[in-house]
1. Figure out for me which of the structures 1, 2 the number 63 belongs to, where percent of Cα pairs over 12 Å apart, for residues 27-82 alone was derived from the coordinates.
2. If we compute mean count of other Cβ atoms within 10 Å over residues 235-242 for structures 1, 2, which one ends up with the highest value?
3. Determine which structure produced the value 74, 50, 41 for Cα extents along the principal axes in Å, calculated from the coordinates; the candidates are 1, 2.
4. With helix-only ellipticity at 222 nm (-39500 (n - 2.57) for each DSSP H run of 4 or more, over all residues; to 500) coming out at -16500, pick the structure among 1, 2 it was computed from.
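Derivation of every value follows stated rules applied to the coordinates shown; laboratory data play no part. Just so it is clear, the structure is predicted and the values come from calculations on it, not from any experiment. Cβ atoms are built from the backbone, for glycine too; each structure is taken alone.
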Structure 1
């Protein structure tokens, strides 16, 4: 008996073009499920696609369990069902009827290895398993009839148990049952309950925005980072402490917008014993004035080699790069961010910066409290 994870990844997507390989939190969307499945108890992971681009991206990950199946054009249309490509693959393969078949959807990127494994354990006592999460929303019919509560005895939210809804993460069944019923689930169905935040499926661009925010908050779990080792906190200026805008008056005077929350965040870090400074490629008096007002420990202006500057600073402070936290947003920060102990970037940073391994992608944009958000993570 084998366990097969099956991910349909059709090229066509009208709402979000090339959705399956569009960068999501610094990686192609499909990467997240493949990475967690690679570490799970599944024996083989099949990505069924009609796209050479998707195939190249998937193969570039070099996951040992992953193989790509070239699905037919007939089952890659807007009107094609997921079941149609599942059955196409099953009929073309040498799978046994007793093999376990787990349908996984790339549009649900929150599923972790433990979820997959626990779902498979639950399958031992059921004909099929379905992933769900709790919803406490009240639902109605179009004719004005409440579906899941008594309008004359409206429960308090904290007392309402809510109901289970599909989150689209995975569906588990046997190959034989799928062939017999033509459906992803059947028979005695076990419900595997997942956290509430996993209810968000990425179908529209609005879902994408919400899902990225949730991913950063729950999946990356910054609380597992060892912030206690940080002795030096450094920040870029433009695009981090500011909104990256350059504002000019009629007389040609330049000004920038800084966020007071960031300033307070730096002061809080200093009170906790962490030295703080700015490191910017620009050499502007306006940045110097901001540094003086904040009474920073260090300020570097006109920096052309940020990594070397910080190496020299670490030497004089008798600390290591692993004891440095840095927040930057553009390519001139790439080398430094790739070498410090805690690397972070605002929400609106360049994609190359977001793709740095283990970088903390904040929910705030530059000039809108991103530095304060990182400061609070370190202090907490």
Structure 2
């Protein structure tokens, strides 16, 4: 993968005047459902119609897809609407069937990416294909594992490659279904700036009300496109009902998204500046989130001190923290003055939290 520009040709050849859009239902449920959604999307900016045929589910007994029958429905979508089609493949058998039914784009899901054995099996089955193959990030935030899966495909002679960022699993309770870990996606872009990167706001959010905001952040960070789950009756979808939007809502989202165009040097500068500012915004949000978590720990310490009748201020502990943080800050290029000011402010907020608990 020394020259990733060679793998960008499939997106360049499309000559789009907007980011790539992949849309369609989480799961193909019935032929009528698939065709209705496709017909509502056919004259929009959607470039590929997606539908899950095989659905890897966390627990048995849940709807796991209609199977190969759904591939025939996707063939009908292409015949009736002219839209290109795509679906997820999780093993060599899926690959064989998808290729036999001339599916235009295949993506490999997060549960498959996490296993080098599965990725090698899929790479062997796809060897030499000219189909577009996109790799979702693994469920855990492991950049090497993500890149390794793509490299296996590239080694199998697959040139039309790309990646999908769908967020990462966490035990923590957050507003996201899968936390974005934007910094990991940014690092991915820095390593392979010419490898197409698509954002999947549906799986990141798990909530249709958050789709727009995450999509806008992705575009601000120079993602190449979006994969958004779309259903004409999301509330009654057979899988992932909460994160799907209607075709009408999707069209409105596409209209409202702000897209930077680079038509002259000034625009290129503004685009790069906006991208860097978007990275700052992501990091600032992470800072606030981390500080909030730190204060929750301080609350727990305050409750423990109240129980044991211990003073809030522990000078030895505070001096040790400050000394360590000054050294750590220096290693990151931060001045001693800045580190002192920042941690004094954090320490004071922590004291305020603990005193509030002790005096309550």
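1. Label of the originating structure: 2.
2. When mean count of other Cβ atoms within 10 Å over residues 235-242 is calculated for 1, 2, structure 1 comes out on top.
3. Derived from the structure labelled 2.
4. 2
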